[in-house]
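**Q** What follows is a set of structures for review.
Each value in this text was obtained by applying a stated rule to the coordinates, not by laboratory testing. Note that the structure is a prediction, hence the values are computed from the model and not measured. Cβ atoms are built from the backbone, for glycine too; each structure is taken alone.
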Structure P
Amino acid sequence: MPPRPRARDLGLPFPGTPGPLNAITDIAGLAVGFCTLTDPARKMRTGVTAILPRPEREAMPVWAGQYTLNGNGEMTGTHWVNDAGYFLGPVMITNTHGVGAAHSGATRWMIEHYCDHFAGAHHAWAMPVVAETYDGVLNDINAMFVRPEHAVAALEARSTGPVAEGSVGGGNGMIAYDFKAGTGTSSRVAAIGGQSWTVGALVQANHGLRPWLSILGRPVGRLMPEGCLREQEAGSIIVVLATDAPLSGLALRQMAKRVALGIGRGGTPGGNNSGDIFLALSTAEPRPMPDAAPALITRQELNIHLIDPLYLAAVEAVEEAVVNAIVAGEEAVTVKPEGRICHAIDTGRLAEIFAREAG
């Protein structure tokens with residue numbers, strides 16, 4: 001079966017200039033991998049997504065900031081991100097009951113791959129970032145299918161090339177605005193101070209109710225009301241935002257806040273039952289490990305008074321990534337309640353909405 005078209009392929013006129021892949025992997029060196037677990041006979045539809053910000057085997061942190069719009073969810077390691085402005089290792093995304101397994105697998109992977117960091121006499125510790133959204137409508141989440149080896153498999157499958165979307169990795173069992181959704185990505189290029197910087201977003205979209213859905217200002221949810229599954233929101237969205245711009249931890253927290261504006265463009269108010277949790281990271285200006293750093297650390301960072309183009313890039317990339325997650329979705333059967341159909345969005349009808357208005 002050929003892959004479903006991305007949102008731009010349908011003629012949706014998203015603003016801004018994307019990178020070559022229109023994906024988070026437009027950030028040089030950043031890699032994304034998936035382990036997808038599907039077995040209808042076992043009511044299994046879940047998985048793990050891995051994002052590795054740096055290609056080096058050597059342990060090297062990335063600057064980061066975090067923001068939570070609504071906290072009904074989990075993203076581990078963020079207490080340290082908020083205090084220190086950086087983290088070391090991969091970012092994993094899975095289902096709600098898979099957080100522990102994914103954390104264990106990512107920790108084992110770090111111990112094996114960052115040998116110089118964990119060897120020797122000093123005390124080293126691993127604190128990967130692991131986030132989740134709930135896939136219990138399409139997956140028997142209490143069976144706890146995700147195991148540590150699946151997190152390792154996602155990391156080992158990583159690639160710096162095009163990123164698969166929809167029902168892959170942790171996005172396999174996810175629903176957004178009552179359409180089958182999952183993983184989505186997009187990127188934007190912005191100019192500041194005579195230089196071009198890239199912002200990329202990856203989302204695990206599992207949020208929203210159909211009547212709320214708005215795409216580029218069109219009330220798509222009201223125009224396509226068939227097949228709704230829920231009367232109250234019971235999902236979440238995780239967003240990882242990455243950039244090659246040299247930003248401080250404070251500026252990255254401000255970037256993470258703008259993710260809320262990007263998902264808000266799609267219509268969600270950030271429901272009470274939704275975990276809307278965002279992480280922003282920068283691969284610029286490599287930060288040495290604290291125990292290997294000199295007493296005085298010198299680094300460059302972008303003047304925050306000039307940062308608005310990056311804020312806009314973040315909002316636009318997140319907005320498009322959510323729509324890419326939805327248009328990539330493929331029909332699935334629910335396990336709770338059993339036997340209903342979670343429909344994929346009709347991409348032909350979606351394209352007609354925009355073609356009709358353009359004409």
Structure Q
Amino acid sequence: MTIEDLKKSGSIIFESISGSKAYGLDTATSDTDIRGVFILPKEQFYSLNYIGQINNETNDIAYYELNKFVELLSKNNPNIMELLNVPEECILYKHPAFDHIKKEDFLSKLCKNTFANYAFTQIKKARGLNKKIVNPVEKERKSVEDFCYVRDHKQSILLKDFINKNNFNLKSCGLVKLSHMKDCYNLFYNENMNYNGIARENANEVCLSSVPKSETPIAVLYFNVDGYSTYCKKYKEYWDWVEKRNEERYKSNISHSKNYDAKNMMHTFRLLHMAKEIGLNNEINVRRTDRDYLLSIKNAEFEYDDLVSKAEIMKEELNTIYDKSLLIDRPDLDMINNLVYNIRNNFYNIK
């Protein structure tokens with residue numbers, strides 16, 4: 001089912017603008033995020049075709065089926081809890097069935113950890129992105145041969161250096177596995193033999209050759225499998241990031257040279273402030289009154305280490321706040337199960 005199919009089905013019971021525009025933190029280049037809730041048609045819900053979530057490729061638009069939505073609410077997932085208190089002007093559609101889902105039934109002391117833990121994942125993302133920015137990976141992909149080393153007298157050198165040093169032809173090389181020595185091979189060279197070389201094009205491992213017993217190896221070759229695997233993962237992650245990154249955000253991050261993603265750090269403090277407000281006032285304040293302060297973080301007006309220290313102090317404060325809070329320990333699952341049943345049953349009967 002696509003988003004277009006979902007909208008035609010009449011199954012949506014809630015739809016809202018979310019993200020920066022709901023927080024009041026949007027700028028001229030901000031995207032419009034949409035979140036919603038739907039109830040699967042009866043025949044799909046009772047079949048093997050259950051769908052828990054429908055979203056577009058960038059995840060800017062996402063709709064959650066009632067079961068998944070309420071399950072995430074019961075765990076006090078921050079992104080989902082926000083939908084229970086978005087500003088009225090952000091609500092695009094609300095079916096009467098959605099009014100039965102009340103924040104008072106879900107707000108609990110679980111928020112202390114869910115909001116704080118999510119906040120600290122943003123800190124890691126903030127620093128992690130900088131690693132990509134300051135350590136770019138060359139577009140030309142390295143090969144297996146770039147991770148092969150040869151013992152040359154008392155030292156090991158790159159296979160390619162060994163080949164160049166001896167004016168060898170890679171295609172005339174042959175490998176035979178050395179028993180009892182992991183990732184080590186006898187290296188043979190003979191321009192008159194039909195050897196297979198070191199590795200085939202785009203291969204992820206070395207290739208072996210059939211070598212006559214009369215041949216004498218010229219060296220021992222070691223293939224750094226772990227190093228090659230790590231490189232391949234890093235290469236894929238980097239170029240996937242380049243392909244999908246938000247160019248405006250990327251340019252902003254490299255312009256301030258503070259070695260972190262300022263937008264991630266802004267969300268760290270938004271989440272910590274929200275967690276504090278929930279613990280003190282039993283309220284989910286989506287529209288931010290601390291807009292100026294949060295945008296100053298987004299503008300990279302602070303040092304990364306200072307922000308992390310402040311976040312650590314705020315996280316510790318949450319322990320005291322939630323110890324004194326009148327919030328329930330966790331949502332009542334029996335009540336929630338009845339709620340979901342009644343909402344779904346009434347919706348199907350009306351339909």
Structure R
Amino acid sequence: MTIHSFDSDPVSLSIDASVGHIAGLTIRDGARILTPLHRAPWVDDPAVTFPVGTAPNVQRLSGDFFCAPFGRNDIEDAPSHGWPANSEWDYMETNAHDDRTTIVFQLQRTVMGAKVEKIITLIAGHPFIYQEHRFTGGEGAVSAAHHVMVHMQDGGDLAFSPKTRALTPADPLEPDPSRGRSLLAYPAQTTDLTAFPLAGGGVADLTHYPPGDSHEDFVTLVEAPEQSLGWSVVSRKAEQDRIIVLKCPENLPVTMMWMSNGGRNYAPWSGLHTGVLGIEDARASPLGHSNSCKENEFTRAGAPTAFELGGGRSIVVRQVIGACAAIQGESKLTSVSPDKDSLILGFECGGIRALNYAPEFLQRRSGCASG
């Protein structure tokens with residue numbers, strides 16, 4: 001394990017280069033130090049043993065990691081979520097200029113023959129990390145996703161940019177009751193995020209987490225067309241903060257939610273992995289690499305699920321993660337919008353809050369989309 005640490009007030013960041021995961025992230029908001037991302041309890045336990053075949057991305061499960069492909073790897077020989085989430089990255093350089101610090105890593109392996117770089121920018125005074133992953137060369141098609149993970153001690157509220165629908169795949173994550181349990185209906189879908197069908201009847205409100213006890217679930221949200229900014233905000237109840245995840249919808253047209261709340265009985269999960277929500281912004285089908293590279297229910301609805309490599313071009317995927325403290329008197333969050341040099345949070349009560357932000361990072365002309 002090799003950890004690289006970086007600081008640019010208000011952000012402190014560490015990268016586990018053995019798998020490319022964000023090992024730690026703290027963000028200062030006034031007198032408070034926020035810890036927005038999750039780290040699995042077994043990662044720092046030297047006594048833990050893993051079942052044979054446990055992928056490195058599970059063994060080192062932390063913060064956020066980049067998947068290429070997303071999920072099942074059934075084209076190239078690699079673990080689930082691909083080599084970017086499971087193998088070593090080389091630290092290349094750090095460049096500091098004015099108020100910006102840019103950190104570059106390169107994956108030791110290739111993905112479908114493509115070189116993969118991880119470029120992280122920190123901007124002084126900004127409560128965000130600006131992430132870019134770049135594919136150069138290669139051949140064929142590959143799906144991709146970020147895998148942000150948030151832990152909630154006592155649940156919280158979820159808010160999203162407009163979505164056309166939410167849907168589950170044909171099979172639950174844990175179909176065998178001896179190994180685990182899922183709550184949502186599979187397959188099922190709805191256009192109302194507050195009323196997703198449950199397996200046992202009734203509905204779950206996907207704008208609140210968790211929807212129940214002891215469950216492992218997965219649902220995909222499809223971005224509404226013509227959105228210039230895709231966003232997800234987790235307002236944590238006990239922690240009294242807000243975790244903000246931003247994307248370019250044209251680049252990453254779906255957001256997959258992984259609900260891991262004590263629903264797996266087997267090691268290393270052992271019913272202890274609770275209160276975790278994965279926010280997985282993606283250009284992918286949840287059914288794996290092969291399914292992502294052909295026509296599927298998402299592509300038929302106008303949501304591409306893979307990037308085409310090669311052709312003398314680079315493929316760029318960008319995403320932003322940040323956080324701020326919740327302020328007394330703020331009501332339910334209802335909107336997120338970029339301004340000239342800030343991100344504006346809007347609340348049900350009519351109030352707003354501005355955070356230092358660089359909106360050009362997720363604009364098409366800055367390389368948010370492929371090309």
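**Q** If mean count of other Cβ atoms within 10 Å over residues 92-99 comes out at 26.4 when worked out from the coordinates, which of P, Q, R was used?
**A** Structure of origin is P.
**Q** Upon calculation of helix-only ellipticity at 222 nm (-39500 (n - 2.57) for each DSSP H run of 4 or more, over all residues; to 500) from the atomic coordinates, which of the structures P, Q, R produces -14000? Could you put the intermediate results ahead of the total?
**A** Details: P: -7500; Q: -14000; R: -500.
It traces back to Q.
**Q** Could you figure out which one of P, Q, R the value 27, 26, 22 for semi-axes √(5λ) of the Cα gyration tensor in Å was computed from?
**A** Values: P: 32, 25, 16; Q: 55, 27, 19; R: 27, 26, 22.
That value comes from structure R.
**Q** For relative contact order in percent (Cα under 8 Å, 6 or more apart), which structure out of P, Q, R has the highest calculated value? List each step's numbers first, then the result.
**A** Numbers: P: 25; Q: 20; R: 17.
Top value of relative contact order in percent (Cα under 8 Å, 6 or more apart) goes to structure P.
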